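Got some structures for you, see below.
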Structure I
Amino acid sequence: MKSSRELSVDHELIEKVENFNLSGIALKGLKWLLGNEEIQAAQEYANTVSIVRLGYNDHGPVHMRKVALNAIIMFDLIRKAGIKTTLENDLCGDFEDSLLAVITAAMLHDIGMGLGRQEHEIHSTTLALPFIDKLLNEVYKEDDYRKKAMIRAITLEGIRGHMGTFYVSSLEAGFIQVADGLDMTKGRARIPVSLIHNPRSGNIHQYSANSIEEVRISAGTEKPIRVDVNMSSEVGLFQVEEVLMNKVAGSSAKELIQLHAWVLNETERRYL
């Protein structure tokens, strides 16, 4: 059974996609992903391994939904700014095709954590492929092989590239990297509370992860996307500099983002 938090994010995701007023393909795909019990089980087990067995942070249903939500918000901003996606620029698809690829990649990017953290992005592509194929056959015509092949590839690129360990060339995959890094509010930072099982007193990971109060995504004044990270202590800058910036720096979406960090909503530090 889904948690109240999952149901809340589900509602928000559906509302965001409905507001695009598209043909319905992306919305149908999103609802399929949210309603698939096998995907839900894979997400939950990934979280069990991450938290219970390995002592890491959330890599489960809520996290994957939060990444999808972050990506959708950023996609809305680039659309309003008149920026085309890679599928659009390559004349291979339209905005809705790209949106579906990003949502799918976000919803499946961490299911490989069920096998362990090392190379989990690779394991995620293997586990995700059957779901991707079922989804594409659900929302596109059976003989639309070209479109399904392109969206499958973009989706897998996003999943494989989300850790920043593989170069990504599509804007869609680049946004998955950034969206993943932005799920970093208190208790949710992408570096676990400790990278070791028996942390020393004063461990930087512990304190930095708990100091991030809010991450806000909005329209920028200089670039299409503005990200503001508010923290209760300067130690939170560690999360921004060592986690988020590592993902953004290697992302194909880097040039579209301005990044600001705030300590107690007063002291500002500009990164991008």
Structure II
Amino acid sequence: MNRIEKVFQNLKQNNEKAFVPYIMAGDGGLETLAEKITFLEKAGATAIEIGIPFSDPVADGPVIQQAGIRALEAGTTLRGVLAAIAEIRPIVHIPLIFMTYMNPIMAYGIGNFISDASASGVDGLILPDLPAEEEEIIAPIAEKAGIEIIRLVTLTSPLERIREIAAKGKGFLYAVTVNGITGARKGFKDELGKHLERVKEVSPIPVLAGFGISEPEHVKEMNQHCDGVIVGSRIIELLQSGELAKVEELIASSKIEEIKL
């Protein structure tokens, strides 16, 4: 059983919600990656989504784009990230999931990338620019190597389309909570909760909400309708400014149950 499946099995048994922070590999220098990962694990992260910097990140908002630029300027490469993950993997117990675009993988070579990612201890891949119709170029190879392809569904995806994607899903289903790119939002559409509940109804795997979640209140709101959250831009901002207590507060907000009087 993959680490992702194990951690969600444990969450379900304990009736807990997932919190997956996103960080950009190489932001602040690749030498800081191990420190960030170990901090987030200690703070209670369920898993960590690790962005691979790319020059044309079509799904990324300004905060993540700038983090990617900083990482590229620091000389971060996909090969370097894999080496860093291999070094830290023996002391990190939670799942590590790469978020990357297909171009860096194609340049690396799909087979070579999957082989090296598996050897390094990568547990999953999120590929936002890979259409479901084309995922056969990588999904079978990845899943044979024990790496799960995390599928995404959007607010505009028809229910039948969501059902088809979820049926092939591994690990968890990534439910995008806003139309457009990543980045912190002040709030969400009123019908989002119902949308997430519909997704959960047709998904055989856990459903996590992502994009735009930035405050403890957002985390609690999303957790009423799904199995957990993914937080990116806000985590990057807080890590960059050194506000580690606020990162811990965000993660802790997924553990606190509302007390009903």
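Which structure, out of I, II, was helix-only ellipticity at 222 nm (-39500 (n - 2.57) for each DSSP H run of 4 or more, over all residues; to 500) derived from, given a value of -15500?
I
Looking just at FRET efficiency 1/(1 + (r/R0)^6) of positions 69 and 173 (r between Cβ atoms, R0 = 30 Å, to 0.05), which of the labels I, II belongs to the structure with the highest value?
Greatest value across I, II: structure I.
Looking just at relative contact order in percent (Cα under 8 Å, 6 or more apart), which of the labels I, II belongs to the structure with the highest value?
Of structures I, II, the maximum of relative contact order in percent (Cα under 8 Å, 6 or more apart) occurs in II.
Every number in this text was worked out from the coordinates using simple rules, so none of it is lab data. Computed from a predicted model, the values in this text were never measured in an experiment. Cβ atoms are built from the backbone, for glycine too; each structure is taken alone.
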